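No value in this document is a laboratory result; all are computed from the given coordinates. Please read all numbers here as calculations on a predicted model, not as lab measurements. Cβ atoms are built from the backbone, for glycine too; each structure is taken alone.
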Structure 1
Amino acid sequence: MKRSLLAWIMLFGAFLLGACGDSRVHSQAVYMLVDTSGTYAKEINKAARIINYLLATLNPGDSLAVAKVETRSFTEKDIVAKVTFDKRPSQATQQKRAFKAKIEEFSKAVHGSAYTDITGGLIQGEEYLNETKAGIKTIVIFSDMQEELGKGTVRDFPIKLDGIRIVALNVSKLGTDNADPRLYLDRLSRWKAKVLKAGATEWVVVNDLDNNMESILNIR
């Protein structure tokens, strides 16, 4: 009886130790979608600034990926850079430098795509974030949120974003929005309804990047 009790206690203790030792439970993962369609591609310098903020703020053990939003975005090839930062601070620093170099190279070569497949990017982002097994998962969308799909691209079906925060950044107003502001407000309302219906935990819009950058992340 005593041996059975002791074995049970040891097993339970090992379980607790394993749970505490799994840093992924408390880590944070961010998947950033960068709109490269039309004239929005000219905003790439602002996007790079946000990426630099993420690199400076995320901790060892956290994950970060940056992907393009273009004609069809549900593909691994649209991921510009991805990394899970090493637990060793010195190694994490090196990884961040390498990540920044990839983004700088991407920024110089970016060109405007014909269409904007935001939904495909969200589906790809959900896959990446779930693979990281992070405790806090965020998709950041740097876009005017005007989705335009090319011929043959099908996205009119339910998507899953369970447990993921969605943050829309720098949602610039289109020319038609200036004429009728309701178009802008309706566009944001539709996206909010879509992502919350898909299971997202939060919908956040951040346009004032100078004063609200900290709203991008769920700071622990």
Structure 2
Amino acid sequence: MQEKTLILIVEDNPVEATMVTDNLEENGYEVLKAENGEEGMEQFSNHPIDLVILDVMLPTENGYEIAKKIREIDDDIPIIFLTSKNMKNDEMEGFNAGGDDYVAKPFDNELLLLRIKALLKRTTKHKEDGLIYKIGQYNFDCKNLELSSPKEKRRMTKRESDVLQMLCENVNEIVKREDLLTKIWGENDYFNGRSLDVFITKLRKYLKEDDRIKIENIHGVGFLLNINME
């Protein structure tokens, strides 16, 4: 079953936050809410967010400041600013902070949905072209052999990347040992099997910060990358 797109909205006005949330959920999105920057960054760090909606006028720190923090972690995630202002210099400040789009209040719900769909379509194509997988809180960039989380970025070996990619291509499904060994090592034998076990142990260590992720050993059969997003 395909996972729902997860959107984070940081908005201190509970009425407006609820209005946007209800609209998004009615259109098949999953939504997390935060009332300020600290709560928003906590949600962003602990969940596999696909798109962020930031109100510009927030307590303590504004939406631009939060966007800059997000951009230090993730260069690609779409960010939409919500604002009651409608001045050119405010829009420029938003784009300079790393925003992708700007919606002025009051706005039409259909307009916001169209902006979201357009950004997600562009981002999804970019990820498919670059073979980037979302694994819980991690981004796995096959092309550049990088596994990144909000806390760190790790350069992987080609073989580590190949094993993880096969698991990601079959997420929540069993990948047979013989298929992994034949495709990656070229031969299914005892010594290659021992090497595979070592690589699985390494991948578990790399992914250990997110307890929703498990690489299960299905005895005598193979391995299963289980991502529990409930």
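Quick check on the output: 16.6 is mean count of other Cβ atoms within 10 Å over residues 28-35, derived from one of 1, 2. Which one produced it? Computing mean count of other Cβ atoms within 10 Å over residues 28-35 on every structure in 1, 2 gives 16.6 only for 2. Suppose FRET efficiency 1/(1 + (r/R0)^6) of positions 84 and 212 (r between Cβ atoms, R0 = 35 Å, to 0.05) works out to 0.40; of 1, 2, which structure was it derived from? Only one of 1, 2 returns 0.40 for FRET efficiency 1/(1 + (r/R0)^6) of positions 84 and 212 (r between Cβ atoms, R0 = 35 Å, to 0.05), namely 2.
Of the structures labelled 1, 2, which one yields 19.9, 80 when Rg and Dmax of the Cα atoms in Å is computed from its coordinates? Computing Rg and Dmax of the Cα atoms in Å on every structure in 1, 2 gives 19.9, 80 only for 1. Comparing distance in nm of label points 7 Å out along Cα→Cβ at positions 116 and 140 across structures 1, 2, which is largest? The maximum falls on structure 2. Thinking of 1, 2, which structure, once distance in nm of label points 7 Å out along Cα→Cβ at positions 60 and 132 is computed, gives back 2.7? Derived from 2, not from the others.
When relative contact order in percent (Cα under 8 Å, 6 or more apart) is compared over structures 1, 2, which one is greatest? Largest value of relative contact order in percent (Cα under 8 Å, 6 or more apart): 1.
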